[in-house]
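Read-outs throughout are calculated quantities, based only on the coordinates presented, and are distinct from any laboratory measurement. If you're wondering where the values come from, they're calculated on a predicted model, not measured in any experiment. Cβ atoms are built from the backbone, for glycine too; each structure is taken alone.
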Structure I
Amino acid sequence: MPSVPPSMPSQRPHTARELGIMQGFPPRPEKRPTSSNWDLPPFNRWSFQNVRALLPTVDVDRGTGPVQDLPSAHQDVSGVKFTALDGTTKTIKQMLTETYTDGFLVMHRGQVITEQYFNDMHPRSLHLAQSVSKSLVGTLAGVLHGEGKLDMDAPLADRIPELAYCGYGDATLGQVLDMQTGVRFVEDYGLPDSDMTRIDIASGWRPPHPGEPVPAIRDVIQTLQKERPHGERFEYRSIETDMLAWVLERETGTSLAKLMSDRIWSKIGADRDGYFTVDHAGTALADGGFNATLRDFTRFGLMMLQGGRVGDKQIVPKVWVESCRTGEAAKFNDPYLATSPNGAYRRQWWVHDVDRGDYMARGVFGQLIYIDPEADFLAVKLSTWPDYLIHSFGLDSLNAVIAIRDGLTAT
């Protein structure tokens with residue numbers, strides 16, 4: 001884990017503008033994000049809304065259709081209370097402030113209950129999704145599976161011969177989707193020699209080590225080896241989503257960005273094009289590189305909440321959407337149980353409670369889409385935490401969202 005300590009604000013966190021980041025013409029050198037620190041505090045307060053100014057990207061076209069309306073029935077939820085991890089009672093307003101929120105939107109029964117922006121974000125700002133991107137890519141796989149283009153059980157090397165000599169050769173697409181392969185991948189963030197850092201370097205998110213060649217994302221995949229039988233347990237590894245994206249592209253002969261546009265983004269009534277960051281081979285970073293507006297993330301979540309439908313059109317097969325609410329709780333283990341004691345991981349989504357069937361897309365630094373079909377409830381939160389993972393921030397955000405849900409469904 002990185003050494004950057006969480007900053008527990010005693011007052012409202014400063015915005016990027018207040019911190020002077022990228023202010024002035026030109027900005028002061030010490031206030032400019034670099035390839036080494038752009039996604040770390042305090043620079044992430046600016047860069048998560050300006051990724052395109054820092055990294056190469058590829059558009060995910062919204063298409064030419066109408067923008068989907070999001071009807072409003074606004075309520076003041078700022079005073080709703082919940083029990084925080086430290087045992088204190090806090091309000092939604094406190095949570096939003098303390099957890100470095102950039103955007104927050106809640107929908108209930110098809111109407112926007114609250115929509116709030118912070119840190120100079122506004123409705124047309126595009127924000128980095130981090131690992132929320134995984135759930136979009138998993139959903140795209142559901143569309144292609146429904147079209148008959150994917151075999152969930154065939155060895156991956158049958159589709160991609162380059163994988164024959166790495167750990168993924170005898171894994172299946174189903175195991176990759178549920179992150180149950182036996183491939184060794186060290187997910188530690190910020191450590192100079194971890195597999196995650198190798199992917200960061202390959203994707204252009206970190207500078208290379210001096211004198212070393214820069215691999216592409218799929219070069220790294222081919223170096224990973226198997227350390228245990230596939231299918232034994234869930235273990236969160238970002239590379240599984242990049243492996244999934246390779247399969248989708250190879251099976252269709254189409255880039256991930258175009259697939260996402262054609263099958264999902266152009267179908268949900270998005271207001272703006274989204275975009276992925278790409279490596280030097282033009283490969284989209286499937287595991288964390290997607291960017292979109294708060295409202296467009298909401299439109300994606302709303303499609304899932306409505307069983308894969310937008311209006312009278314079925315975008316994602318309903319059976320696939322329903323399967324994202326299930327999972328093998330017996331294969332779900334620590335440290336993931338600390339957030340979801342009765343949870344699971346299924347098709348690139350986090351199942352919070354396998355009995356209730358509420359589920360989430362989650363990303364480091366505080367990105368969240370929470371969906372509860374039982375309550376007809378959806379919440380989206382975009383953030384710039386001062387560290388990759390802060391358990392108290394994540395659990396407080398989730399408990400706050402559930403408190404809003406419970407209050408709305410009780411009325």
Structure II
Amino acid sequence: MSNRQQRRMQEKSLRKQPGNAQQPVVTAANAASAFQAAVQYHRTSRFREAESLYRQLLALDAGHVGALSGLGMIEFQAGRYEAALDMVQRAIALGAAEPGFFMNLGAVCVKLGRPDEAVTAFREAIARDPRYGDPYYDLGNLYLAQGKAGDAVAVFDACMAARGRDYHALAYQAHALAEAGRNDEAGRLLDFDTYVKTFAFEPPDGFADMASFNKALGRYIKTHPTLQGNVMSTENGRHTGELIKPPLGPMEGMVARIDEAVRWYKSQLPGDPTHPAVRWAPERWRLTAWGVVMHDKGHERPHIHPNGWLSGVFYLHLPAVVAEPARRPEGWLEFGRPTAHLNVSGGYDIRQYQPAYGQMFLFPSYFYHGTVPFRSDERRICVAFDVEPVA
């Protein structure tokens with residue numbers, strides 16, 4: 001029997017079985033395929049199916065390290081931290097040496113209120129792979145929770161020394177510096193006056209004015225086949241997948257304008273090669289873009305775009321409340337408020353900007369940004385994009 005035939009038989013045996021419609025049967029013969037299926041279920045948030053397969057694999061082999069780790073993380077996500085700790089520790093005791101296992105151990109220890117053990121686990125993960133970012137982020141955030149902002153700054157410095165451009169670490173570092181009372185350094189990194197810029201442009205070729213272009217691109221986004229509700233950082237709204245792929249439609253003209261804006265932004269950068277927004281400015285880049293359609297109570301939670309160097313947003317339809325003085329700053333773009341899970345006490349500089357037609361906002365991708373919720377029956381439609389460096 002060929003390998004292909006064997007794989008087909010294994011996959012067939014994982015399909016729903018008569019009389020047990022929801023539970024695939026895992027055997028020694030199909031264990032490898034079962035584990036691959038469990039991992040895929042786990043990645044796509046189908047936790048019940050993943051858990052079933054992990055448990056069946058462990059029934060066959062109590063020392064299956066991958067199943068122990070996977071099930072441990074499902075227990076973690078369900079808030080069953082003692083069970084999660086047991087499984088992750090068992091996996092490590094069985095010889096699991098990858099840094100991710102120690103990263104998971106640290107995350108569980110944080111939830112169990114065992115910070116010293118968490119620190120040890122995160123540092124072990126870093127030692128095993130200094131270019132693995134997650135343990136730096138979680139270790140620094142743990143130090144912030146303990147009131148050790150200076151230690152957090154040092155962790156984020158070490159992360160960037162090991163990994164180079166890392167906007168996740170940089171975003172955390174900016175707020176850690178403020179938490180440590182190093183406000184001048186924090187303000188230099190979060191210099192909104194210098195690095196948040198607006199770019200106005202003419203309508204792309206083929207459109208008589210901006211109104212007709214906005215209408216065409218807005219219709220393209222509202223009818224895009226990838227439009228989904230409440231994904232990514234979007235609340236009470238819908239978010240498309242990638243827009244820069246065929247058929248481009250009116251996005252073809254938008255791509256040209258974005259490239260024009262990026263070149264303009266680079267020409268406006270200050271002559272400070274030590275600032276990360278300047279130091280990491282790419283010579284070559286690729287664009288990725290998506291559309292967002294918000295409705296009543298719509299907003300974006302604070303977030304960053306760690307894969308980008310520069311990010312931007314362009315508005316196609318704005319509810320009237322955005323321009324009403326009595327309702328300001330509903331629907332406005334906001335900078336400076338960090339993600340809710342970052343352990344900082346507050347006191348950060350919040351800036352809010354009123355969106356306007358024909359105006360593109362450009363800003364470093366490590367700036368935390370979001371939108372202020374608005375109340376209206378009208379839609380708020382925009383195109384957002386990232387400028388990702390190409391080596």
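Among the shown structures I, II, from which was the value 26.2 of mean count of other Cβ atoms within 10 Å over residues 129-136 calculated? That value comes from structure I. Using the calculated result 5.3 for distance in nm of label points 7 Å out along Cα→Cβ at positions 97 and 249, pick out the matching structure from I, II. Here the read-out was taken from II. Source structure of the calculated read-out (percent of Cα pairs over 42 Å apart, 7) within I, II: I.
Out of I, II, choose the structure whose coordinates give distance in nm of label points 7 Å out along Cα→Cβ at positions 33 and 177 equal to 3.3 when calculated. Computing distance in nm of label points 7 Å out along Cα→Cβ at positions 33 and 177 on every structure in I, II gives 3.3 only for I. Supply the structure label, taken from I, II, corresponding to helix-only ellipticity at 222 nm (-39500 (n - 2.57) for each DSSP H run of 4 or more, over all residues; to 500) with the calculated value -14000. It traces back to II. Where does the value 16.2, 47 come from, among I, II, when Rg and Dmax of the Cα atoms in Å, for residues 145-304 alone is the thing being computed? Comparing all candidates, it corresponds to I. Given that relative contact order in percent (Cα under 8 Å, 6 or more apart), derived from a single structure, equals 24, which label among I, II identifies that structure? The read-out comes from structure I.
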